[in-house]
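S.K.: Quick heads-up: structures coming right below.
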Structure I
């Protein structure tokens, strides 16, 4: 099984535990991740654009649809 990115894991947790919705604007998701996971979202010398990396990772993760400024989490749990 392919290893998931830290951003995809954090976004899934945010959707399930914090937001409790299946669709959010990219802005709301990013703000939520900034509040809950500053270790991932704070820019550093080696990671200057964490938001761009996050959205790229979510676009490549089959659990998410990213389009038109929104992210949809495809909850696969019953």
Structure II
């Protein structure tokens, strides 16, 4: 299977922003990597794969949920 993350490459306000895809074989690894990109300040546009697509808003909520779960687990 093939899952991709599409994110805006370039955090400098004066830099040209390019949509850069990253390809993964596993959905969970793609989602985990997208959360890392979000935490680093990148604008992730979507994570998509066969029968699956998560846009910006859903991914932001997913990342928040992961952080909350990590804080509340024993």
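S.K.: Among I, II, considering only distance in nm of label points 7 Å out along Cα→Cβ at positions 22 and 38, which has the greatest calculated value? It would help to have the intermediate numbers written out before the result.
M.R.: On the way: I: 3.4; II: 1.4.
Sorting by distance in nm of label points 7 Å out along Cα→Cβ at positions 22 and 38 in descending order puts I first.
S.K.: Upon calculation of relative contact order in percent (Cα under 8 Å, 6 or more apart) from the atomic coordinates, which of the structures I, II produces 31?
M.R.: Here the read-out was taken from II.
A short reminder: the numbers here are calculations on the coordinates, not readings from a lab. Only a predicted model underlies this, so the values are computations on that prediction, with no experimental measurement involved. Cβ atoms are built from the backbone, for glycine too; each structure is taken alone.
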